[in-house]
1. If mean count of other Cβ atoms within 10 Å over residues 28-35 is calculated from each of I, II, which structure is the one that comes out at 18.4?
2. Given a value of 0.60 for FRET efficiency 1/(1 + (r/R0)^6) of positions 140 and 180 (r between Cβ atoms, R0 = 25 Å, to 0.05), point me to the structure among I, II it was derived from.
3. When you work out mean count of other Cβ atoms within 10 Å over residues 44-51 for each of the structures I, II, which one comes out largest?
4. Thinking of I, II, which structure, once relative contact order in percent (Cα under 8 Å, 6 or more apart) is computed, gives back 15?
5. Suppose helix-only ellipticity at 222 nm (-39500 (n - 2.57) for each DSSP H run of 4 or more, over all residues; to 500) works out to -7000; of I, II, which structure was it derived from?
Structure I
């Protein structure tokens, strides 16, 4: 077991319980733009894309006449209230952060979510200032299909990839981090449950909640 000197957390589905909201919002946006019956797997497709990529995909795939900038702005508007007022932390988040503080292990967040929304929900939940960084597509526009964002996080933590734990709920993110030499933990989320078996194979560890992470780090 490598000595873990830093932790990079995903946000949606890992720290906050938000993935089902995105599934609803994707469909709501398409319906208001004339797509009466959005594909059942539309949110699964979106999960692997950056904000920029997913917005362009909506336009190209469904023949929308709006601009990419409009798509980005409108979807942000649709989800803003959820992040500002409703989305809650997943179980054990604060206890895990307290424990990492006691062990003097620094941590940060890497997410594909709009930065303003990520900041809003973490601030409302009282933990934004606890993280060394919050990295998004704004800093790393290639997203999590490439390891740049994870390398950037490790550098900010002062750690090598092999000393850095990446905790994610999505298969493609786990695969990217693992291929780049990071120690990976797949964490259960309802939306990613169909990928569970594949995530277990790709990740170094798999946990059903963040409350199980202690044995991996200690």
Structure II
């Protein structure tokens, strides 16, 4: 018989993988707690939804490890009035968490089937303040810029400085992995006028950012 005090797999994930590793932002934890991670997995993969690792979502893409999602979100420091640009919607999981925190989220995905599935999931969760676009995420979303925050969920070969100067507002923050194919550095970028301040967070490994300002396909 299941004990009343037994934690759900999601709560166990939050306590052990996130809180236990220093994720302490209450708004970030609440956003993750209110977003059922298993909903973003295919039925045959749902048993692995709360595992401490990235998982395949098809088309050569992955859903990031829970800790990395939480870490990136915590460093992005999203405020309730912020407009956020996300590059790489993937399954829509990170998108949903950003939407719990922001006024509006604009997300771009270059793989149409993934974008369509992400849209369906977000609608099913009642999330309506997300704008989705199919295309090259490295070009950003010029007609909706500037953004208060930019999150890039794929590894860039170099910092996309043009994107940040053109589409990240002065005083804004971006979080992204940057570096060679097999290991990147997760970085936090603060824009101060014509200067970009970089803070290294931790080594990481993401799928590659493909597009005009990223890797060739």
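1. II
2. II
3. Going through I, II one by one, mean count of other Cβ atoms within 10 Å over residues 44-51 peaks for structure I.
4. Label of the originating structure: II.
5. Of the options listed, only II reproduces it.
Every read-out reported here was derived from the displayed coordinates using simple, explicitly stated rules and does not represent laboratory data. Nothing here was measured: the structure is a model prediction, and the numbers come from that model. Cβ atoms are built from the backbone, for glycine too; each structure is taken alone.
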